[in-house]
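Visitor: Structures for review follow.
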Structure P
């Protein structure tokens, strides 16, 4: 018997949840016991589902409040697909999944933590609180959280503990592995040499990611280590970003900080770094930490969502929003003796291989699906 899983997701732009959906479908598509289809509530697709022979249906809903016609179209489509399980990904898609089809087991995917709900949009806040009521309905069989911190926070808000399942994100440790020539490429492209200490962040431009805090912290780093350099990688981080560019100017860091925008080769980006940083106010399960560690890179992170649990004591965890503590942690890792740094890099990769490998995580999802059928 083949179990048909219908995944419902808000968008298929590049992001943590979207990446995990694609990796999960790719992994479970290799098993004969599962088939998949995807409904994207909006439009656009940056993933090659055609390669996996997985149909993707775009509903083209407008951002904000969807219309009754939107839900009617989705309902008709779901009845045509006839899934065995519906899996919602993120808050908006979770609610949409409930409206999709009666008498079909529904799994919710919660991909956020509530470390700093203040930065969420008004509609998202409403859906988060509304979801605490809807999640108790019998049709919602499981609520899968990508971090233990997120699980605890949502249960405090009223999400039912008896439906909670914790499944972290998984990582392709073949794709994300140390790239020996990455630093040479970086040196050639930006005029660095081996004396430079390179710090990087991979995150889309958004207030919740706190790029401004990292730039302020990096001012302290450069005062201690003049050869330090900072690479900002992610959507919206280019020369057109006047907010970030002006802050870099005010901190006198124009020759020290580089805006890279989005990068196609993330294993090479991570492998070129001495330290990878995540400085968010809020996170669910930040993929960038696992990807960097799989590439053998030490990380500094704020204590947001499941970040500290990913590091597992390898690297540094600092309080959210404390620029000087962030700077001190970066300096501490950059000034470690080389023998210690090499050992920490080895341990970082080993941790991801042993605790967060993609096949292991995919099997945990498969177990949930099988139980519901």
Structure Q
């Protein structure tokens, strides 16, 4: 449920701070919204975003997706995450209608709601898109764009979604940037789905830091963070992320998180990249909702790559895919025998809690 005050001009014009959860009280900050986040592997913290920054981001996204006063933003995501709150800000900025999907996530109910509410624009996470595809549902005619964030939507699922009429657009963003940094255009819907490259929104500047990580700057950047009750203001106009990307002209291609890569026999390896290669071999049988590869410590090699499958799955079929992958992979990129888990640890938005999964797999191997 979206509190009425969030679509009231008085809220956006006031100096009052706000958060969907019990947020920290920072006297020196005025007119901010707080989001609790731990990222994929980091410690818990609060990100402070000014209302002005949130509206600047909203305006950039609205222009990019050609949102008008006649559009309808649909909200199926919780507002205590920036992806959901960003939809509210976009609706307010565009002076268009906001429709809220209530109740537990269900692809059938969601599709029905979209049509009844005449939703034109919405945001989803990859897990939700996968559910729509698996259910064989077709998008209502009112829908113009579905921005997919909170993780990478793979090529097979993305194309299947478009084949079923879902106008999915890959995006890249983060809480520190008020949500989107780069998003596919509406024109890209005329071509086959590709997860990258993504056009950078015009409010953002990008570059690579000396570490090789992406750095961003722009007017919608966060003001500061709060850790253990202590406020840490952002001191530079540039923010270094933990992401490795390819920058080319005005596009960005996310590659991997720097804190996910490990060394195996002295070589850097990205477990997520290995998982993507195996999923490609499976031609859709394996996907990010039921398959992952994690790296655990290994005394001899430094790390070992372990495939993890969410039950129930066809074990014999999986063994075939893994054997095909190992037959063509160089030694340090080969995977061990797979392990099975009843359910992947995920955030409320369906994002994999990678660190928790690594800990679980490591314990399984020790036992």
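Laboratory data are not the source of any read-out in this text; all were calculated from the coordinates shown. Worth saying up front: this structure is predicted, and the values here are computed from it rather than measured. Cβ atoms are built from the backbone, for glycine too; each structure is taken alone.
Visitor: From which structure (P, Q) was mean count of other Cβ atoms within 10 Å over residues 238-245 calculated, if the value obtained is 18.4?
Guide: It was calculated from structure Q.
Visitor: Using mean projected area of the Cα convex hull in nm² as the calculated read-out, with 19.0 as its value, let me know the right label among P, Q.
Guide: For mean projected area of the Cα convex hull in nm², the value 19.0 is produced by structure Q.
Visitor: On mean count of other Cβ atoms within 10 Å over residues 6-13, which of the structures labelled P, Q is highest?
Guide: P
Visitor: Looking at structures P, Q, which one was helix-only ellipticity at 222 nm (-39500 (n - 2.57) for each DSSP H run of 4 or more, over all residues; to 500) calculated from, given that it came out as -8500?
Guide: Traced to structure Q.
Visitor: Taking 12 as the value of relative contact order in percent (Cα under 8 Å, 6 or more apart) derived from one of the structures shown (P, Q), identify that structure.
Guide: Source structure: Q.
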